[in-house]
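Novice: Listed below are the structures to be examined.
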Structure P
Amino acid sequence: MDPDIKIGIIQLTSNDNIQDNCNQLDYYFNQCSKEGANFILSPEVSNFISTDNEIKKKYIKNEKEDLIIKKVKKSCSKFKVWSLIGSVVLKIKKCDKEKFVNRSILVNPNGRIVARYDKIHMFDVVINSKETYRESKKFKPGRDAVMAKTPFANIGLTICYDIRFPYLFSKLKKSGADIICIPSAFTIKTGKDHWETLVKARAIENNIFIIAPAQCGQNTSTRKTWGHSLIIDPNGKILCDLGNYAGYRVLRLKND
């Protein structure tokens, strides 16, 4: 891994207004670029968060039409940086029109998509009597682990709930990953109880850097996310914690 790589990690409070989310991401992306970041990452569902399925059907686009993907591709080309759009919610082929896909997109400095990863493990969980998630009802899971080779590092791709399945991280490490990314949108309850512990565990057991950009705050009237975007070194040391508010941080990876 290139020791000179500077990471720009972005924490968002995305909502159901795609233009607003695009503007928010664009602002922090520009700030990261100004501070010399070479690799800029955003959280899971950067483009859209909503619990209303009718709104999802109305506003979510396919990959070619998605506003955030278009913007990040242009920004990568403009600033000559790499970026991982942690994930975007996308429509898929017409025969699956009632389902979406949760997809990470890796973009190179020429503005080209060089890797895609579709979330494998669906978040089907009952948090309490008022908070239940059934991602498998509306999302089509991915099937394949993805590791992307870049000039500065081999990047393993995962998304949020994947963190609870150590085999995937072990597979990526064995494939040669130097960094594994976990863009996320953890709930308040699971974030408070498990987030930091799980991220540290995946880093330590695989002796690898973890970059975990996260959603935070009040995303919708009924959805809150934990935040605390993390960068963890292979020894489990926290190099960055973005707390509870939208923002960004640029730092050089180092392993003490």
Structure Q
Amino acid sequence: MEDNEILDFVSNVGRLLLENGAETYRVEDTIGRILKSLNITNSETFATSTGLFVCIQNHTKVNRIKKRSMNLERISEINNLSRKFVSKEIDLIEAKEKLKIIENSNLYPLPLVTLSIGITCFFFSLLFKGGIYDAISAFIVGFLLNIFTTFLSKKNISNFLQICLGGLFVAIISLINLNIGIGKDVNNVIISSVMPLVPGVCFTNAIRDIFEGDYISGGSRIFEAIVTAVSIAIGVGVVLLVWLNIFGTFLIGEVS
């Protein structure tokens, strides 16, 4: 078994974990366990949220992490794969094939994800003490939001701009729903509908990285979470500001 072949495998494992939102200490620990199971002790791994460096003997591979998302199911699948490899249930060839399947698979179909996000927004509205019509409006906005953000992601638009446009989209559709009679509390609908954009898992992973001593990764993830939150605020705020300046009220025709 050649070092380059092993290096390619563990690098791909680490890359996929980082691209799908895994903590950096999890990436380093997973690669370390795989290499240990192959009796490779002369190795070093350094992971950040934007890069992965793996060195085996005199061979080094660097992976630039350009795309990042949050897919806990894919992380779980990769973890299960690594456990099977470490326990000798599968060999390297089979592990590489299974890893390729995981990378290329869509674990959940888009219609199911879109419907689930709509339902999530529906119940967030009720949780925030909105009425049933507010919840219905939040369902519609959340449902359409996922379709919109999926379209943006296919256009290779930067994450900052995607989130900003997502917030803008949420505010516009929420105000339209209000003015056609779907929902009464536009604030409740907007807050409920932007919840899928809120970087809660990213912030949690940042705290976990910091507790593990990965201050670079933890700090960068916290900054990413702040930038995401600011992007949402900008998108929503611009729409509300423009709308109020034009109509003077959220509900067109309402006496201000």
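Novice: Given a computed value of 17 for relative contact order in percent (Cα under 8 Å, 6 or more apart), which structure among P, Q does it belong to? Could you put the intermediate results ahead of the total?
Specialist: Details: P: 22; Q: 17.
Answer for the origin of the read-out: Q.
Novice: Where does the value -23000 come from, among P, Q, when helix-only ellipticity at 222 nm (-39500 (n - 2.57) for each DSSP H run of 4 or more, over all residues; to 500) is the thing being computed?
Specialist: Comparing all candidates, it corresponds to Q.
Novice: To test your reading of the models, identify which of P, Q gives 12.8 for mean count of other Cβ atoms within 10 Å over residues 130-137 when calculated.
Specialist: Comparing all candidates, it corresponds to P.
Novice: Any idea which of P, Q comes out highest on distance in nm of label points 7 Å out along Cα→Cβ at positions 26 and 58?
Specialist: That would be structure Q.
Novice: Match the computed value 2.0 of distance in nm of label points 7 Å out along Cα→Cβ at positions 154 and 210 to one of the structures P, Q, and report its label.
Specialist: For distance in nm of label points 7 Å out along Cα→Cβ at positions 154 and 210, the value 2.0 is produced by structure P.
Novice: Using the calculated result 76, 32, 32 for Cα extents along the principal axes in Å, pick out the matching structure from P, Q.
Specialist: Here the read-out was taken from Q.
Taken together, the values in this text are just the output of simple stated rules run on the coordinates, not laboratory data. Note that this is a predicted model, so its numbers are computed, not measured. Cβ atoms are built from the backbone, for glycine too; each structure is taken alone.
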